[in-house]
Structure 1
Amino acid sequence: MHPTTNHGRRPLRAGGGWKGTVMASQSTGSSFSRRGFLGIAGSVAATAALAACSSGGGAGGSSKPLKFWNMPWGGTEFNPTDKQITLAYKPKNGLPAAKYQEIQWANFTQTFSSAVASNTGPAVSSGGGTQAFQFAAQGKIAYADNLLDEWKKNGLYDDFFDGLVDTMKTDEGYAAVPYNLDVRCSWYNKSLMEQAGVESPKTWDEYRNVCAALKKIGVFGFGVGSGAGSFTGSHILTAFMINNGGGLFNADKKPDCVTPENIEAMEFILDLVKSGYSDPAAATYTSDNVQAQWKAKKFGFGWDGAGLPSGAVGDVAADLVVGDPLESPSGKKGGLYFPNNIMMYKNTPSQKGSEAFLTYYYKNMSPLWTKKTGIGLPPLKSIAATPEFKSNPNNVKIVDEWQPIFKTWAAPGTTGLFANIANTVDGTAPMITFAQAILGGKTDAKSALTTLQKSMEGLMK
């Protein structure tokens, strides 16, 4: 999940729009973003072993309420609206009613780990974007295959953006269902671009020309940061690899970083850095530093989440426009996103109750977006088609032009996520080190990718 970045999993910057979903992870300074859910070890693992002896939830009706835990995905209006939707649920056929609990991002990994290990956790929840895959590997997740089969009958399944549900698929089944999308895309300041005499680029070569033109007016064209707690830098480097047909993992779900596609992508970025198109301090910039550079009109073009304008306050926000997806030298388009999700647990008063609640919730959750509570991009086409959502042209462009080309951390090998992603690339030290090396310009592409490969392999062991 990417709340912080603020990117992600929770709203980065709190307060309207999608701030929250875009900036949160970076501001925390944690080595892991809310998108991900680090592996559980030590005492928690021991607790899980003991808890395995206790009874879990079963199917059928129950008078016990079904616990739904959700995170602060948006501004101050998000959780009250979300709670109202939840408590309005009227179960049928003797199924349990739903009980709502807001879980804070602070220490959320420990909160879930302890609760799930002791069978005192929720029946349904959101959480870190890779959390479901971690818990599925521990045997704690109730797969969503039956639920999705039902949604194929009632039309909900076809309402998801094409390919989105498949990001939840594992060898054993669907570990979760998509909930809100944390994305990485390009942004530019239209006034600065006009001053430099350039338009939104559509290819890597055109982008380099834009950077050169912006440099002539004293503005940076590769605006990004990778300082303490800011993971966006590593996200964007990965996005360029994916844009060129590459990525970090192969079809066997193993690290595969040193490929011709990745080397070419990082050589391109290094050329931008060494040409002076990137801020020399980018490797040290926190999310707040990046926001300050946009506000000071030092960044004319850059890369961030969907909520960038919410953080770049003042007259600058009105000038920020989502750029066009770039075509790489290999003729490909692509980018990186993080499909945050909702999962079901085996420990439930009623599995049928969990599925019935989620069917209700997805049919009734549109106010979270139409009331602009600050949650990330919606997973459903029907929500994206509402007048309220379409009132923001940047949102519409991301959905129409970027969403279809996005891939997950697992690219290019697979579509679906998997457990090892959390502790290998999602906010990890090797990824931060890699991003800082590239943005610092004091390495070559192959060496940096080789170091990353070895570090990832070490973490997977």
Structure 2
Amino acid sequence: MRRTKSFLSEALRDNDEDFTTGPIGRALGLLAIPMMLEMAMESIFAVVDIAFVSRLGTDAVAAVGITEALITVLYAMAIGLGMGLTAMVSRRIGAKDPHGAAQVTGQAIWIGVFLSVAIGIFGVIFARDLLVLMGASEGVIEQGEGFTTVLLGGSFSIIYLFLLNAAFRGAGDATVALRSLWLANGINIILDPCFIFGLGPFPEMGVTGAAVATTIGRGTGVIYQLWYLMNGRGRIAFAMQHLRFIPALAWRLLRISLGGIAQFLVATSSWIGVMRIVAMFGSPAIAAFTIALRMVEFVFLPAWGLGNAAATLVGQNLGAGQSDRAVQSTWKAAKYNAAFMSFTGVFLLIFAQTITGWFTEAPDVIRIGTSCLQILGIGFPMYAVGMVIVQAMNGAGDTETPMTLNVICFWLLQIPLAFLLATKTSLEADGAFIAIVIAESLLTVLSVIVFRRGGWKVHEA
């Protein structure tokens, strides 16, 4: 017990560990613990928002659900850029080139500026049109337009929180990323009820208040990240000189990231497609799917943290010329992730109805939400292995292969199958949920086959 506490303490504080030497299990643990907690902190944003918003009624929950489906496209861009940044930073840290890692991070900051300005302007102008496009009812649009406007208008807070944390993770400074999420979440939890319900001196803003609180919380987390980075602390050792724009390096980062962005745009657009299919069955189905996705996120994001740890180890070990150690790290992470998600999958199967009932009392929402959680939970062990393998390839800088696999599994299989099962059988919304499990399982099988071939080992980053 004392040894475990000591290891946890070490994992949660800044350290100068060399992750290209020593026991792989130790390196994986030191990276995975803060990364899993970081991802859990990110999922808390969604759970906290839906917990408060659910008190405003089914339309309010549906408004958040549809908007979050749209925001996932923004997440895709931020995460995709983060994948390229993690690959390039980790490769340079493994090669003992912190100056090179800092230069890459500087280019990412400039790319983030251009991206957040473009998305912010577009989101503010077309928020209502986007909700109409998603098939929202008039009541949902009325409650959700402000929420959509604020989240898209404040897109910089999402982009930089993901982007800078990707740089810290690639360098091995996972505890910095975790602290930024702690700060952002703490502020969001405090401000959410204040802005939603108008507590004390705060205005009562309803659903829009949740977006305001979230943006302020994330924005504060970004300020902390920039403060830490600009002070030259940690493994990246950033200085003002690294903000010099280097077109060739910026293009290299974009080239690697484009596969990651496309990869996640394919995946997230397929989720939007599924949400659109589920919307055919009314607001209760949308609200149920939204609640279920929030709880699945709560499990997926910590599990994704193990995948991020594998990505960092793969990148750093390839940079150090140790491809065999990169392979061993990936399989060990996949084993741990499968054990974790198998347990949580069983938990969801047993307690799905109770969990759904935490967020709503509407019988139809509870019925559909329970079914959704149970169906998705069945596939958890398969998802666990797949997400680690895919992240390992991304960590090597091979973002094109997972992108191709996503097109096959999500566009060519998941969306058509979801539509057919939902509309041509008696399964209705359950058909869409079953299609998700089938598509994700196929992605895992194909990813393992490709990973074993080893082409990712010689990919440049």
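Throughout, read-outs are computed from the coordinates displayed, never taken from laboratory work. Keep in mind it's a predicted model, so treat the numbers as computed, not measured. Cβ atoms are built from the backbone, for glycine too; each structure is taken alone.
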> Suppose you compute helix-only ellipticity at 222 nm (-39500 (n - 2.57) for each DSSP H run of 4 or more, over all residues; to 500) for every structure in 1, 2: which one lands on -11500?
Replying inline: 1
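Output the label of whichever structure in 1, 2 has the greatest value of FRET efficiency 1/(1 + (r/R0)^6) of positions 165 and 317 (r between Cβ atoms, R0 = 30 Å, to 0.05). Show your work: numbers first, answer last.
On the way: 1: 0.35; 2: 0.90.
Top value of FRET efficiency 1/(1 + (r/R0)^6) of positions 165 and 317 (r between Cβ atoms, R0 = 30 Å, to 0.05) goes to structure 2.
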>> Given a value of 26 for relative contact order in percent (Cα under 8 Å, 6 or more apart), calculated from one of 1, 2, which structure does it belong to?
In response: 1
